[in-house]
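See the structures that follow.
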Structure P
Amino acid sequence: MSLSLSTEFELECAGEPVILRGDGTVLIPGFNALLVADLHLGKSASFRAGGVPVPEGVDQTTLENLTVTLEATAASQVFFLGDLIHDRDSMTPTLIAKFTHWREVHSKIDMTLVRGNHDRHVRQFPEPWLLQETTSSFIGPFQLLHETSNSLPPQQVDSTGESVSFQFGGHWHPVVSVGRGADRMRLPCFVVSQHHITLPAFGPFKGGMKQDASKSVDFFPICDGKIWQA
């Protein structure tokens, strides 16, 4: 394992520079676009509705963290790669007001929601949230999904006829084990293959699918805002 830690790790995907960030987001500089996956806003409210005493304030912290990212990257467009909210119990008046205020602060930034499986609980998001909603989006050679496919058709094209050769997605909340014995721990990670990148969950509930070593993918764990290649 490399001992070189950084807040960013730059790759080249489909001929474009792509920056994996230690906060779990991806910046695509050529399009000034920020990708973020699986916020699961309102999950704490859903837990409390089910009798699990998860503390309040989690959503506010998530949105504040995303504000820090937006200020650091100066991105002009944001793509939420699915599961912006958690379930039907998530859309409380408090959450709606909280996100509406946050969106007003960032009203000059274009935001697109690539709907995920949890977003199905909301037929239409509040108008003041100013979200473009879709199930798949394209920027340059990239297709943005909630869940990437195992294989990308070699001649896939977007709605304008441009060739698409790489995908980004979320959904799995990937984690990888690092360390040995009693020091072993599970950390959220990026999963990078030849044709796609899966982002870790941005929200605080980061438990997810453990990734096993493979010759076909690379893992980039993140911890305390740092990223490295495992």
Structure Q
Amino acid sequence: MSLVRAERLEKSYRVGEVDVPAIRGVDFNIEAGAFVAFVGPSGSGKSTLLNLVGCLDHPSAGRLTVLDTEVASLSRTAAAAFRGKNLGFVFQDFNLVPVLSAYENIEYPLLMVRHLTPAQRRERVERLLAAVGMTEQADKRPDQLSGGQKQRVAVARALVSEPKLVLADEPTANLDHDTAHRILELMKSMRDTFGTTFVFSTHDPKVMAEAEVTFLLEDGRLLEQNGGAA
């Protein structure tokens, strides 16, 4: 089943009096349960594509369908509600709230967008803490955790609302080789357990090697697809 579908997708940004193209007529499909990476050099458009799929930005032209929703038609409020219901995000700098514990950071999305009882929230947070191997660090704040532990918390936070799609922007950039490998294996395990689709924006060879489908971008154009159905 196609979870994300782009047809002649374009995105331009206004810089002064000039429209600068970032995405130029891109077509691709992402299937449910896939482990996918947008790859390419800096400025190739991979982060722009991730932002479009994540409904953080609107296409300039073409069609982009995410979970059977034409995202260009969403208002800002509707896009925020769509993200909260369906999407999770993992960032290279973790984006954890420094004054909250690991437990509270994972719980935070549930307080914002989910109408769950405290007992239901606790069960879900504790399940995710166990899944990422962070139960013993539940009460620690981010400044008491290693980089790998912070990213484990970030992965759990992205999954706690049970999204169908998780978008990860350079999630291994601040991690050493061994830690990055463990985080990628953790994400694959979570995909296998929960059926979540993972889409990365990266130029990290480690992520490219683990991705089951890669889309190679250059100057906003899709040059090559490896793996999956073209």
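Values in this text are rule-based calculations from the coordinates and carry no lab data. Since we're looking at a predicted model, the values are computed, not measured. Cβ atoms are built from the backbone, for glycine too; each structure is taken alone.
Quick rundown of the values:
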{"item": "Structure from which -11000 was derived, helix-only ellipticity at 222 nm (-39500 (n - 2.57) for each DSSP H run of 4 or more, over all residues; to 500), options P, Q", "result": "Q"}
{"item": "Among P, Q, structure where FRET efficiency 1/(1 + (r/R0)^6) of positions 40 and 112 (r between Cβ atoms, R0 = 25 Å, to 0.05) as derived comes to 0.15", "result": "Q"}
{"item": "Distance in nm of label points 7 Å out along Cα→Cβ at positions 32 and 88 - highest-scoring structure of P, Q", "result": "P"}
{"item": "Among P, Q, which structure scores highest (criterion: relative contact order in percent (Cα under 8 Å, 6 or more apart))", "result": "Q"}
{"item": "Which entry (P, Q) yields the derived value 2.1 for distance in nm of label points 7 Å out along Cα→Cβ at positions 96 and 200", "result": "Q"}
{"item": "Structure responsible for 14.3, 47, with Rg and Dmax of the Cα atoms in Å, for residues 16-103 alone calculated and labels P, Q on offer", "result": "P"}
